[in-house]
1. Taking distance in nm of label points 7 Å out along Cα→Cβ at positions 18 and 42 from the coordinates of each of I, II, which one would give 1.5?
2. If you rank structures I, II by mean count of other Cβ atoms within 10 Å over residues 106-113, which sits at the top with the largest value?
3. A value of 12.8 was computed for mean count of other Cβ atoms within 10 Å over residues 10-17; which of I, II is the source structure?
4. Which of the displayed structures (I, II) returns the greatest value of relative contact order in percent (Cα under 8 Å, 6 or more apart) on calculation?
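No lab work stands behind these numbers, since they all come straight from the coordinates. Keep in mind it's a predicted model, so treat the numbers as computed, not measured. Cβ atoms are built from the backbone, for glycine too; each structure is taken alone.
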Structure I
Amino acid sequence: MEKLLLFLLLSLPVIFLSWRSLFNMNSHGYYRFFAWEGILWLAVNNWRYWFSNPAGIKQIISWILLSIAGYLVIAGIIVFKRKGNINPSREDKYLFGFEKTTQLIDTGIYKYIRHPMYASLFFLTWGILLKNTSMVSLVVALISSVFLYLTARFDEKECLAYFGEEYRKYMSRTRMFVPYLF
């Protein structure tokens, strides 16, 4: 019962952040909300196991995945802020202010992958899962991963609509989440 209450309480900020896109299935924010909720569910259910059996193979792999997640989000945000030419007046009510870039970013981490921040959420999902794996949490991680993939696909549709052919060329020379692979 306490896990459910904690999940519901922590869902409130996620709902608040996602409110604008919750009713627009054509917005990447719609799918991101469900991915965030899956990650939140995993975190609430696995927080007690965060430091249990620290030398175990699952814990070591988990920390590696979580470190990669941290690196990707930090690298993505740094380049995003430096090169994105953020314009708060860009018209798209479903975007957060920091997402309102007017310059296609294809340097730094974005030279290799198009979605480092969503990739970080993939690594976060699977890193949290490995803290305490169960069949239910595995299903939640898989569902969350599907929603992250859909988030990236809808984000790409939005970027194609805004940046046009320049983004299409960018897509042909980069991978979505993992350099040189996927």
Structure II
Amino acid sequence: MPSWIYEVAYALFFIFPAYAANAVPVILGGGRAIDAGKKLADGKPVFGSHKTVRGFAAGLVAGTLTGAAQTAVLQFGAASDFVNLLPFQFNVGLGFVISFGALAGDLAHSFVKRRIGIKEGEPLAVADQLDFVIGAVLFSFLVSPPPLLTISIIFVITLPLHVLTNVLAYVAGMKKTPW
């Protein structure tokens, strides 16, 4: 099998908890806003009503469970070539920090968007697609940083994949906007 296929598989395997953590709040979110409707001195919301406690918690649980499932596959699976060649150490702790980082990156992005006057639901090209990946990768350095090649592949793959999944969620009626 060509080595580039392994590299893409490693990158997708690494970032998958972040993908789960980022997607699940769209489905299970709602309820009380994380910022409780508070506004800063600039009169703008801290994050906005779309960032909810339930969505954050559901995303964190989903991402962490995804990481736990991946860890189980690595420990008990038969894909020894894949496991032995992983360029990072994957475990449940890494799945948790990647998930938390993805959600924190999304919150930081919302905070910045509110500060620069972009309203909830309005797009900020590229940043909307990569905020969660930036957070996930940064937080991963606390446990097991991926190689630069893995990070690069994650960014290249995530941009079009995120656009596609957002459009599909919009068409399915799960999102109000296609971004």
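1. Label of the originating structure: I.
2. For this comparison of mean count of other Cβ atoms within 10 Å over residues 106-113, the top structure is II.
3. Derived from the structure labelled I.
4. The maximum falls on structure I.
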